[in-house]
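Undergrad: Take a look at the structures listed below.
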Structure P
Amino acid sequence: MSDDPTDPTRVVADADVLAADLLVGGAARTALSQIRRHSWMGLVASDPLLDDTTAVITTLADEEVATDWRTVVERERVAVSHPPEDHPGLGSAYRGNAAHLLTFDPDLASTQTNRSMQPYVSLSVHTPDAFARLFDPASLYEHRHDEPYPGPDRETGLPDR
């Protein structure tokens, strides 16, 4: 095994994906529900990433919705810290050893950007719909555990409020 600390069970969702999961559904909800269904998966997020998402939700919905969302996510996330000058999604992924970053940003999800990061970090940047199509919980679980994949062990959808 290599000395690469990247953990394929850790995923970061950029602020646009986190807000869309709550407010829109669609591909963001599908992708994040796949993560939430499995207790052995981790959604990694720094405070700056949650700050960005809270601001988006406040703008598109209201402050009460944003505050309620943040309370739930802070309890369920894998918390990490990164330097303030880091991009919140990339910083969360790097510091949290995440293998995947989900974003709607076409520049961040481009093949060129993915290739340019590879010498520095083993991170795959995907749109939520691409992640949802590629994510195979059974093979990932069986690669990481000595027993067969038991199936999802949590409810789907949004976290409990």
Structure Q
Amino acid sequence: MAPRERSPIALDDTSKAIIEQLQQDGRRPYATIGRAVGLSEAAVRQRVQRLQEAGVMQIVAVTDPVQVGFARSAMIGIRVQGDAEAVAEQMERMPEVDYLVVCAGSFDILAEIVAEDDDHLLDVVNRRIRGIPDVQSTETFVYLKLRKQIYTWGTR
């Protein structure tokens, strides 16, 4: 089930504390988390599994795209004439798209692209994105330098 189709689930304070521990360090041992939140290692493991299965969180390795062979990253603003959701569904299948939102404002869709080089980015934008029916226009914001990227915004 896609994230947009899930209903929010109620999180108790213990689940929130586990999430915050993992936001600080996704490799933190369950025993260490258990001591911090007052649960056994097994109980933390079960909660983490339930949180992942419910789509509340995922634990992934975040890489520096340049270090793994993707020299060009950009945010693409897309204006759609017609159904923005239909365009977004097609874009979801593109492996170069690592972040995709349907939004309000000057653009109907924002998509972050990671590409091997400028030629690869040009192909994705010019041929593949602009080739989708109902894409009216695009605007590309090429990243020059990453200054901040965090995942520790906590829970509410």
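What follows draws every value from the coordinates through simple rules; no lab data is involved. If you're wondering where the values come from, they're calculated on a predicted model, not measured in any experiment. Cβ atoms are built from the backbone, for glycine too; each structure is taken alone.
Undergrad: Quick check on the output: 2.2 is distance in nm of label points 7 Å out along Cα→Cβ at positions 8 and 112, derived from one of P, Q. Which one produced it?
TA: Answer for the origin of the read-out: Q.
Undergrad: Right, something else. P, Q: which one has FRET efficiency 1/(1 + (r/R0)^6) of positions 56 and 80 (r between Cβ atoms, R0 = 35 Å, to 0.05), as calculated, at 0.95?
TA: Attributed to the structure labelled P.
Undergrad: If you work out mean count of other Cβ atoms within 10 Å over residues 48-55 for P, Q, which one comes out largest?
TA: Answer by largest value of mean count of other Cβ atoms within 10 Å over residues 48-55: P.
Undergrad: Assign the value -8500, calculated as helix-only ellipticity at 222 nm (-39500 (n - 2.57) for each DSSP H run of 4 or more, over all residues; to 500), to the correct structure from P, Q. Kindly include the intermediate steps, with their values, before the conclusion.
TA: Numbers: P: -14000; Q: -8500.
That value comes from structure Q.
Undergrad: Continuing with the same structure: Comparing structures P, Q by relative contact order in percent (Cα under 8 Å, 6 or more apart), which one has the largest value? Can you show the working numbers first?
TA: Numbers: P: 32; Q: 25.
Greatest value across P, Q: structure P.
Undergrad: Another one. For structures P, Q, which has the highest computed value of mean count of other Cβ atoms within 10 Å over residues 88-95?
TA: Result for mean count of other Cβ atoms within 10 Å over residues 88-95 over P, Q: largest is P.
Undergrad: Of the structures labelled P, Q, one was used to calculate distance in nm of label points 7 Å out along Cα→Cβ at positions 24 and 144, giving 2.7. Name it. The partial results should precede the final answer.
TA: On the way: P: 2.7; Q: 3.6.
Derived from P, not from the others.
Undergrad: Further question: With mean projected area of the Cα convex hull in nm² derived from the coordinates and found to be 9.6, which of P, Q does the value describe? Each step should come with its number before you reach the end.
TA: Details: P: 9.6; Q: 10.8.
Of the options listed, only P reproduces it.
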